[in-house]
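Have a look at these structures, which come just after this line.
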Structure 1
Amino acid sequence: MVLTVETRTERVIVDFPGQNKRAIFQPNRIVIETTDGKLIESRDNPEESFAGQQRETPWNDIHVIYFVGEALWTYLNTPFLYTYEGFASEEISSIQVGGETWRRLKVTFPDSVKSHTREQISCFGPDGLLRRHDYTVDILGGATGLNYVSDYRDVDGIIVPAKRRVYAYEGDYQLVKESLLVAIDMGDIQLL
């Protein structure tokens, strides 16, 4: 899978090499098409497709692309997007994790941006790099996520994490270690 993530507009293009298929995520529309632009499937207001979803309910391609789009647009633009108009942030109490002090930033997303939930917390290590991104996922009924980031790379002078591991949490952000929900490993990262 090859992702092209825009930085100012909430838009993610997912190309599937060898499958003659691409998907385009925008918050209010999902388009799945051939690489030459022939429409395969589309949906306006794709967030509505999650109404009534249960943990056991199968996902279709629209569900997958919507989730990938809202998640990865946020992940790959954090923390820069927190400076965009409409975002509000405040530093909250630090936490101790693995011998480090992590400073925490509570961020409230504007209604105009689709993400897991409006209020999210980013945890930064002593070096100023993101260590963990904490949230719930509204379209999944408030499922919890502790998104650990690692494997930082210098990409044209911007330090980018290439690995993410998302686990559930209980209570006051207590990790449920046996519940790995998502694993993301990025190969080649380019800034265009």
Structure 2
Amino acid sequence: MSSVSQAIIHSYTDSVLADPVDSLDMHDPKAVDFYLHSSSWSMPSLDDYENLASESEYAAWAIYNRYYLNHFTMSVHNLKRDYNTLASFNDFLERYGFRLNDSGGKIKKSPDGLLLQSSTVAEMVLAEFANGETKMIPGSYVEFAERKLLEPFRFLPENEILPIHRREGFEAANADKIFESTYLEQVRRS
């Protein structure tokens, strides 16, 4: 990132001297919820947000939302028949008016074809900045993943399938496209 964007980010994050997660009781749901709705740095100004967004929409999203969840992932292969493939689930979503991220195609496929991912497009939300100014900005979104069975387990009966029989891992190329769910190019598309 440019030195200007780095300076903006550091002006907020340099006050963070320790990782707040180190003292978080992960077994206390109220504490975790409070953590996700709190911040270790001050609310940014609208100018700082817009300056960051001109270089990195994701950096702008993160500086405003802090630790709030960018997205969560739903495993469609665990759903009941007729909804347990990404293609059928995406059709279901679109029938009900959900907009899907089409960057790189609506379904992003891993090179081995065993991990399929898609996501909704973030809705615009009213954000209030440090100086009291407001602006509509992208909120969060939902990701959907279908983890297919690994080759040795393709013929297992449904009632015997365990998570270890499915493709695991993460695909950076897919994630880059999924993260575009908060980008204005996706959000403003009709």
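Assorted remarks:
- Label whose coordinates, when distance in nm of label points 7 Å out along Cα→Cβ at positions 104 and 136 is calculated, return 1.5 (choices 1, 2): 1
- Answer label among 1, 2 for the case where distance in nm of label points 7 Å out along Cα→Cβ at positions 72 and 88, calculated from the coordinates, equals 2.4: 2
- Among 1, 2, which structure scores highest (criterion: distance in nm of label points 7 Å out along Cα→Cβ at positions 112 and 168): 1
- Comparison of 1, 2 by relative contact order in percent (Cα under 8 Å, 6 or more apart) - largest value held by: 2
- Test item: FRET efficiency 1/(1 + (r/R0)^6) of positions 16 and 152 (r between Cβ atoms, R0 = 35 Å, to 0.05) calculated as 0.80, pick one of 1, 2: 1
- In this comparison of 1, 2, the computed figure -8500 for helix-only ellipticity at 222 nm (-39500 (n - 2.57) for each DSSP H run of 4 or more, over all residues; to 500) is attributed to 2.
The numbers here are math on the coordinates, done by the rules we state, and not lab data. The model shown is predicted, which means the values in this text are computed figures rather than measured ones. Cβ atoms are built from the backbone, for glycine too; each structure is taken alone.
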